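The structures come next, written out as structure tokens.
Every number in this text was worked out from the coordinates using simple rules, so none of it is lab data. In this text, all values refer to a predicted model and were calculated from it rather than measured experimentally. Cβ atoms are built from the backbone, for glycine too; each structure is taken alone.
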Structure I
Amino acid sequence: MMAEESLTNLVKECIEIAKDKIEKTSNPAMYFHNWDHTLNVFQATTEISSNTEGITERELELMQIAALFHDVTTCEDHKGHEKTSATFASGVLKEKQLPQKEIDFITRLILSTNLKHEPADIYESIIKDADLSHLRKDSYITRPFINLFKEINTLKKLTPQEWINECISFFEENNFFTPYALENFNKGKEKNKARLLELSGMGIENSNELEEQTSKFKKKKANGKAKKNNKTKPDKGVETMFRIELRNHLNLSRIADDKANTLISVNAIIISIVLSTLFPKLDNNPYLTFPALTLVLSSITTIIISIVSTIPRTTHGLLTRDDVTNRRGNLVFFGNFYKMNLDDFEWGIEELLNDKDYLYKTLTRDLYYLGIVLKKKYTFLRVGYITFVTGLIISSIIFVVKIFMNYQYFTTVN
């Protein structure tokens, strides 16, 4: 169920009322229409509503309440439970002093869960899709399918083959309505329909054989997952390579920063010495002006270049779910996720860890862009060192020339 803190007090109260009603009136024959089914519909309603444009928070709250009460009297009135459930919900909500308009909205949604009803608007479409959301689940063939068969058999006797054929017809006659369900639920629904068609050709004669055959789908899924895990298990050699290379690049980055700090410190000392000892003597020794200025300017330039080489760089800080789905971006670098919300980030990391190719691609990108940053750092450092050495050489040459010229001048005068 969704996080408790995200539910309103009214929804929390309705959860307790609906759960208490269903569990008190439930009987062992209700294998499918029980609290678990209600909870699944509630969660699906929340999921679809949250991904449908134009649904307000209040409308979401009312639809959640409708989902909680939509099957609340099924144990007492299996055939006409939509009407009796709507009546029960209406009574509860009147006690809660909800406006009549909102009560009518909720009861309309409950009545719309009747299988023969065609949805009149997006709200009815959402709750109908939520009510049938179990059709898309991987567990459908091993749980809802079998549980419904057991439940239906308490009302009318069906052979396994008749039940399979009824389910195939049900899949063909009932479709999802909302854009979100069509995009996200249809694939699972079609997969389960294919499983039913496979069962249909097995000539299953009794309930035990039906459960045995459906359990094989669960084993196939487990075996498929095991094979996938073996196939996608990261290779230790590859992991070692990435670990060593990333560590080496980080060490190179640290060395570059240390070198930049050294340049900054040395040139700062040179500037302070020149300003404190040489500049005050320029009045009496004007020939030292040019070498002093050259040395100071080259030191200032070197400091600026060194600082530029160490300036941190960040990017947009936001990867969307679409970026992750399409395997774009680098989720392991903070500059790409610091603006993401926690849910999207956790989902993205889960996608990353479950896909070996995406994981390696991300680490490759991280290594590549780290190399790009290093290239810029070392380029600036190279320019900084050249500037520093060039400044020292030029200022030294000027200093020697000026001393020589000054010496020649005094020799000539004397």
Structure II
Amino acid sequence: MQLQVISRETIKPSSPTHSHLQTYNLSLLDQFTPRMYIPFVLFYRSYVQLGEISEKSRWLKNSLSTTLAQYYPFAGRLETSASVDCNDNGVEFLEARIGCRLSELLENPDHEALDTVFPANSVWGKVCKESSLMVIQLNYFECGGIAIAVGISHKVADACTLSNFLTYWAAVATGSAKKVPPHFIPSPKNDSVLIPETELQRRKWVTRRFVFLNSEIAQIKAASAENPTRVEAVTAILYKSAMASARACSGSFRPSLLIQPVNMRPNMEPPLPETSVGNIYSHVTVQTKNEGETDLNRLIGEIKRAKARLKGVKNLEVNEWISVIQECLSNNYDGYLISSFCRYPFYQVDFGWGKPCRASLADAPTKNDFFLTDTATGDGIEALITLEEQQMIMFENDKDIQTHASLHPGAL
């Protein structure tokens, strides 16, 4: 798939950051978060004429500059592992032509083809001290379609923050009065936490996209006495099927651990504004030590009880869930990370040429990573799943997956 970068520049905030805001202290959770980009892309079937390209580009850059004046840490650089220098150095903004039609990319069964639309090294790449905390690539397809690919440093943003940033940027671009500014939570100056950095091994895992229609999710929910949410039902099915496929590969059950990040803004006491910036999450963890604990209703109950324990907390305790994860993984548990982007309004991000036809992360950085998103039409949940090749074969043929999910033939 041919890519031609046609411009590269740095977009700076429209107004300078005040001197008393020059240093942005990272929370302890920010520091514990991996130093990598989160790669997310929005696709639009916007038929752009050649003469409109420069106009739309200028429109996006100007609104991005205005947005960065509000989200000022994103235009800075990592000063230490505990702080950002809000020096207004800006974010990297590239424009590129993709040598195919948008439909060709969306229907490509090789999910790695999606990496093409992202700036180099931004697909789960390491954010160095001198690197932009955000990199953006505006892609033009031969048919006139557009892709806006964003890599944002996980040190300063989680999924909720990314969603809020894109929503605010689009509101500025369209002149909407419904802009809700970001909320910054003052963090005390922390000593730098020394966290061992591990290089992500971009090995040849297999990534597939499965779709759970709402009608199938309703059946899963109806079969449980635990009254699960949509995400809880799909999470439990995926975890159960992952354990079953691992057993089919090895010939014996392997102790397993479910890890699921949870947005803590509404769970805190008192609740935090939804527009609070940074990493404000905890983890649901469910240990499954033997095959007798893999009943679907039991797994749903475990997930719900783990989530209930996160309600009404006053402080985010990082050490507790990190110690659980480290203990299990050191005892050779199979760990499955199931992250949900559902209910975040990515499909409402309209820069003036309509809502996106697809919103997606890039392929996962490691095996046993699962990403959940709403479908574009809201009729179900899409699961982007990365496993070892042999386990993926078993997973695709698992009876619960065969019953409740359909394999999406394309990358998107």
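Points to keep in mind about this one:
- Between structures I, II, the greatest calculated value of mean count of other Cβ atoms within 10 Å over residues 74-81 is seen in II.
- For 0.75 (FRET efficiency 1/(1 + (r/R0)^6) of positions 58 and 138 (r between Cβ atoms, R0 = 41 Å, to 0.05), calculated) the corresponding structure among I, II: I
- Entry that produces 2.4 once distance in nm of label points 7 Å out along Cα→Cβ at positions 298 and 402 is calculated, selected from I, II: II
- Origin of the derived value 5, 23, 28, 21, 12, 7, 3, 1 (P(r) over Cα pairs in 5 Å bins from 0, in percent, for residues 258-305 alone; candidates I, II): I
- Among I, II, structure where distance in nm of label points 7 Å out along Cα→Cβ at positions 18 and 250 as derived comes to 4.8: I
- Among I, II, structure where distance in nm of label points 7 Å out along Cα→Cβ at positions 154 and 186 as derived comes to 3.0: II
- Structure (I, II) behind the derived value -8500 of helix-only ellipticity at 222 nm (-39500 (n - 2.57) for each DSSP H run of 4 or more, over all residues; to 500): II
- A value of 131, 55, 32 for Cα extents along the principal axes in Å, calculated from one of I, II, originates in structure I.
- Source structure (of I, II) for relative contact order in percent (Cα under 8 Å, 6 or more apart), computed value 23: II
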